[in-house]
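The structures considered in this document are given below.
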Structure P
Amino acid sequence: MELKEQAPAATLARRLGDTAHVSGLVIRLARLSGAGDRLPEWLLRTAVERGAKHYQREFDPALPPDIPTISDEEIGVAMCLGQHPYNLDNLRAAAQLLSSPRVDAARLCRLAVRERCEPVLLHIAVLAERFAAALEPWAYLRERLPPRSVPRTDALPHWTRLVSHTGVTARGGPPKTDWLCRHE
């Protein structure tokens, strides 16, 4: 029997043409949460439980519980790291979780630089400007997060995936588009 080598899973970094950063944050969160290799799934479930309700679904009940001492900024940044398997739902849920006045924008900015996810967060921040220009932490990030170029950005979510669209309203009004903010 001939063994075939499996192609490595497509990571976000690979899709962006970037080098995956081995994150100290991921190592710490995997250890603290007990999620291990299931960390991306645990992060998504935690984001949903904390208010990213647009991405609600059935999660495996065997996943470890949320750890309230882990900040929203850490959860959001961890969801945007290039070393994880490519999953746009994680990026979209991170955007919704972080779209909150409770998020410490300066802390988020520092974490983004340390964990090398500036391209993802700046992409979201630029898209947020179109629908909610003053919304924090995105306004802060647009002003203060230093850009870091990646060869490709077409793997990042399209603006239509970060908003809620309504059809024509019952009263005949025009369709409405709202940025997906966290349910608090």
Structure Q
Amino acid sequence: MRALQTLLLASAVALALPATGPAIAADPVTSVPELELSRYAGQWNEIAHLPVSFQRKCAGEITASYALHADGTIGVRNACRTHDGGHAVAEGVARTVEGHPGRLQVRFAPDWLSWLPLVWADYWVIALDPGYQWAVIGDPDREYLWILSREPAMDRAQFDRLKAKAEAMGYDLAPLVVAAPLR
């Protein structure tokens, strides 16, 4: 009986004490403070991404193209080579977020649904090369992440630095899919 009482007391004390050991604190997900859309526009090559259902059919040659529209929106065209050798294309539109230059919202739903908040997804530029040669895109919930490059391949050391930055913001990169060559 005394052994059971000791065990119960030890368990109660353990539950009441604060946890020990290093706490894992992630930096908040932040967007870049400046983004020149005219420099960001054009074609990007996907180097890596966190798995998402809408990219399941993509086998390689994944690109994202952005075009500025006169009304201030941004045309979005995502394309890839599929597993059967064909090509898949998704076209959408993005809009800026007032007061946050590095944050966009994107939708691939038809125009007539654009009034619904749920059709817009967060698209935050969380890291950006000063020369606009690479970018890391994410969302505040850490569900989506893309590493993009103007070139179809990326230097491995640069890739590792971008991964480290994303991990510091709390992204779990264990399932990261590398979609392009690393040099």
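What follows is calculated from the coordinates using simple rules that are stated; it is not laboratory data. Note that this is a predicted model, so its numbers are computed, not measured. Cβ atoms are built from the backbone, for glycine too; each structure is taken alone.
Using the calculated result -0.33 for log10 I(q)/I(0) by the Debye sum over Cα atoms at q = 0.09 Å⁻¹, pick out the matching structure from P, Q. Answer by label: P.
When mean count of other Cβ atoms within 10 Å over residues 90-97 is computed for each of P, Q, the one that comes out at 26.1 is P. When log10 I(q)/I(0) by the Debye sum over Cα atoms at q = 0.11, 0.12, 0.13 Å⁻¹, for residues 50-145 alone is computed for each of P, Q, the one that comes out at -0.35, -0.42, -0.50 is Q. Among candidates P, Q, the computation of helix-only ellipticity at 222 nm (-39500 (n - 2.57) for each DSSP H run of 4 or more, over all residues; to 500) that gave -5000 used structure Q. When mean count of other Cβ atoms within 10 Å over residues 58-65 is computed for each of P, Q, the one that comes out at 10.4 is P.
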